[in-house]
Structures are given as structure tokens and as C-alpha cells.
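Below, each structure is written out as C-alpha cells.
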Structure 1
Amino acid sequence: MEFTPRILEERAQALQGQLPPVPVRLAVVAGSGINLVLPGARKLFKLPYHEVFPFPVHNLIGHTPTLSLWEVHAHGVLMFHGRFHLYQGYSAAQVAAIPRLAGLLGASTYILTNAAGALVPTLQPGSLVVLSDHLNLQGTNPLLGEWGRWREPVFPDMTHAYDPELRRVALRLAREAGFTVEEGVYAGVLGPSYETPAEVRMLAQLGGTVVGMSTVQEVIAARHFGLRVLGLSLVTNFAAGIATKPLTHEEVLEAGAQAQSKLATLLLALVQQLVAP
């Protein structure tokens, strides 16, 4: 069955009837090997993705595909654990279903996290990068066809795809937490193979700071919907040519697990700040 805006709207309406009556303020998406919780918050609702999205959900190592709703300061925070990737065979519209659903459920801010490889040798594994921009090298766009006509504008401006004020808040909170976070550009590639050393050199010359296989389709769709976007990359490895050993998905998951406490600290501070009364 074709995935259309009408189908997503109907699914959002059905979900709205299941959710507890708290006003949703923001949505958070966790990437590979990143398991996020909100200490002190109250979990109100949880559903596996196959009961949330109106298309088949494929399993992926490192993801626990669930949607949960948390209450923070009497406001709702949607937590999406796991995302969809083009390399799994999803369409761009299906990859972008998460931010669109979040918007339909009331979220006005979209915070995404991902695991990424460093394109520059100064970024050590375990580092955090606040995304300031991206390179869409995935060969597609979530606004193709009727999805672009679904909402205005048909040709959305992407000058401030990653909200400048949210970036400033993230950098300030990181400093207050006692660790350094850099800003950088996310190079979004198709995958699932990792990049060659020549491709890594090319991406760095194009202005990329980190590289990954997600994020850009979600951000384009979120901005088209009118959501404010903040992107946080957890550097889990050096990209090929910078790394001294072959890359594996297990390495990404292990590094993500070891460093995610830093990300969780920043994320909790962000949520508290953004939903503060």
C-alpha cells in the first residue's frame, strides 16, 4: 500500500485518541546505540513502532523501535527510540514519517540524535557535535511528489535548517555541564557501506565535519512542517582513512553506549529548559 499524507494524518488522529491528554511540546529521536531516558519525568505511554506507523517496520541492530510519551513540567515529550533509514529500503517519505507524525501530534520542536563518524582528526570518539548544517548526498528528498504539495511552501528555505537559538542553548548547557561540544556540518550519505578513504577526503573538502546515513531527510521534512530543529551527533568512530582499523557496526554501538551518558546529560538539560514553565 502506498504511503500518503492522508494515511499519515489518519494514523496521527487515531494515535491522538490513545495518548494521555497532555500538551505535546517537543519530540526527541535517538539514533544507533543511543538509549535515552528522562530521569524525574513520568512515562505516560509506550508503543512499538509496528503499532505506530502504517508501513512494515524492519529490525535493526542497536535500535529499540518504540514511541513513548513523557510528562515534564505538565508538558508532553515524545521519545522516538530508533529511526528509519533509506538503506533499509524505506522511501524518503517513510524515513520522514517520524518528524511529520511528531508535528501532527503537536510538537513544535524536533531534537534528533545520531551516531556519526568523524571526518576530521581533531574529533575524538565520544565527542558531541551540535549540527549547524548538512549536506544531502543521499540522492533523494522527502518532499518529492505529493508530500511537497501537502503543505506550503513547496520550496522551503533551508538557510536555518538547524535552529540558531537552539544551537546556542545547547552549547551553553554543554559548557555549564562541564564538557565541550563543537558545531559542525553533517554529511548525509546513503549507506549501508561505510565510506572509502577517498570519499572521506571528498566529504571533508566539501565542508563536512561528521558523516552518517540518517538525519537529513528528517530535517528537511521537519522544517517543511515548520518544526524548530536541533541536531546532536555523537561521534562513535573515525571515518575510513582517519581510522587505523576497519569499521564495524558493533564498534559504533559500543562507542555509543560508552559515551551516551554525556549525551543524556545534555539532552535532559535541554528538555528541562525547553519545557520549563
Structure 2
Amino acid sequence: MVRFGPSGFCEEFVKLHSHTEEVPEWLMIHGLDAYEYAFNKGIRISDEKALSINKAFSEKGILLSVHGPYYINLANPDEEMANKSKGYIIDSLKKMKLMGAKYLVFHPGSLMKATRQEAFDMVMKRLKELIVLLDENEFYDMYICPETMGKHGQIGTVEEVAQMCALDQRIIPTLDFGHINAFGCGCLKTKQDFENVFMTLKKYIGERYKKVHIHFSKVMYGDKGEIKHLNYDEDDLYGPNFQYLAEVLKEHNIDATVICESSGAQTQDSVKMKQIFETID
């Protein structure tokens, strides 16, 4: 099954609404069935609000995922700061349980002053420690979803994320195809390029490659990768092309939640992507 929905409030939504509990009805009107809530700047939600969101989304059958705080950095060489990052992940999951969400997207880490290999090794070490914390907190049916990143100073290539996912069944990838394309300065040009992303996953996690969380938007890039997110109808200079991804999702029978991260038009662009997917035989 492939689900579609936006990340956060689009510009059209905020002209008419102001509460997250109003999102499910909005999505149903547009024929969408997924949504990503943001803890980007912190886990600032009461238990009462979390339960209210749970009720609103469960009643409409909308799949809810959450993006963790931006300041998570499992590559930080400072053990105290790294422990805080692990704590942010655990605290996010605790709040998500009240919200009825099972998928936590997070940025693995930044290189800071380390080499790429040193930073990656540090992320892997902290993830192994995090798996122990998942067990201690009885998070047996929740998923942490490291995201492929778009800037060269960040950990999160497809291969790096695939290796993270190989550590535990509860780690599944967030494939951000705008980021992948930006990191590679326009590397997703053909359908085969998209298929190669999934084959890299398959190399490390076998048939689990068929269960993924996805971010999709066009992303402007430069020599060092990602610059900014664009809307779907903006300049085709940067890409990537959703048509190719849609064909691969269908041909490989991928179980995916496709979250649109367009800049301001994420609901409308989610609808466009769903329509493209549904036209494929």
C-alpha cells in the first residue's frame, strides 16, 4: 500500500484553519491518507493535546508520523550531547505513543569537525545504544526512521541509512528523494537511478527494503548539496521527477508512506503525486 500526505500545514490550510485536529478532515477532502507532524523545534505538546490529535486522526483513518527535533545529532563527539540526542528520540517516542504515531523521522547527524567515516561510526555506535533504550522502554512496535540527507556536511547517504537499518527491525529508512538528488547534484535522472536506491537497501536489509517512509519534493542544490525546497510546478532544472519513483513503487510493490515537503503547497503537491501514481497500470 502507498499512502500520500503532506508535512505540516500548507499555505491554503492556514488561511482557513489553525488546529492540528482539523487536518484529518482537510486531508480526506483532498483524498489523502497520511500526515507528518513536526517536533522540529522541540517536543512542545501536552499529553492532553497528544491524545486529542490521536482521536482526530484515528477517527478518520489517517496515518500519522512525526519528524523529530532538528537538533538531534548522533554524530556529536561530546558524550553528554549525544546522550541528550538519544533522550530526544526516546521522549519523542513517548509522546508519539499518546498521539497514535509509530514512525519517527530524524536526521542522523552532522560531521562537525570529524571525517565522514568517524562521524558515521559514531552514529552507528549511538544507534546500537539507542536500540537498548528502545527495549528498556518497551518500544517494540514503533519505528525510528533515519533520513537520507541533502547536504555534504550531514550523515545520511542511501548506503549509510541502509547500514543503520540493518541494525534492527525497528529501524526503517526515510528516503528523501529530493535530498538524495541534491546530495548527488542531480543524480536521479532515470527510472533506473530510483530503482538503484531500493536495490542498495535490499543489499543491506533484504526484503525489508519494501517497507519505507518517503519524503518527496523538488530541491534546489549547489556544489555542497541542498539549498532549499521547491514546489512541484516550479523550475524543472533541479528535479527529481516523481513519475520514475511512482513506477518503481508500483513495480516493486513497495509499502510506503509518501510525505510531500514542498514549500507551501505540500497538500496540493501530494494530490498531484497521488494522481500520477494512480495512472500507472
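Every read-out reported here was derived from the displayed coordinates using simple, explicitly stated rules and does not represent laboratory data. The shown structure was predicted, so the numbers you read here are calculated from the model rather than taken from an experiment. Cβ atoms are built from the backbone, for glycine too; each structure is taken alone.
Annotations for the structure displayed:
- Read-out Rg/Rh (Cα atoms, Kirkwood Rh), for residues 27-82 alone, computed value 1.13, structure in 1, 2: 2
- When relative contact order in percent (Cα under 8 Å, 6 or more apart) is computed for each of 1, 2, the largest belongs to: 1
- Comparison of 1, 2 - label where mean count of other Cβ atoms within 10 Å over residues 35-42 is highest: 2
- Structure (1, 2) behind the derived value 31, 13, 8 of semi-axes √(5λ) of the Cα gyration tensor in Å, for residues 131-186 alone: 1
- Source structure (of 1, 2) for distance in nm of label points 7 Å out along Cα→Cβ at positions 59 and 203, computed value 2.8: 1
- Parent structure of the calculated result -10000, given that helix-only ellipticity at 222 nm (-39500 (n - 2.57) for each DSSP H run of 4 or more, over all residues; to 500) is the read-out and 1, 2 the choices: 1
- Structure (1, 2) behind the derived value 16.0 of mean count of other Cβ atoms within 10 Å over residues 115-122: 2
- Top of 1, 2 by FRET efficiency 1/(1 + (r/R0)^6) of positions 67 and 139 (r between Cβ atoms, R0 = 30 Å, to 0.05), largest first: 2
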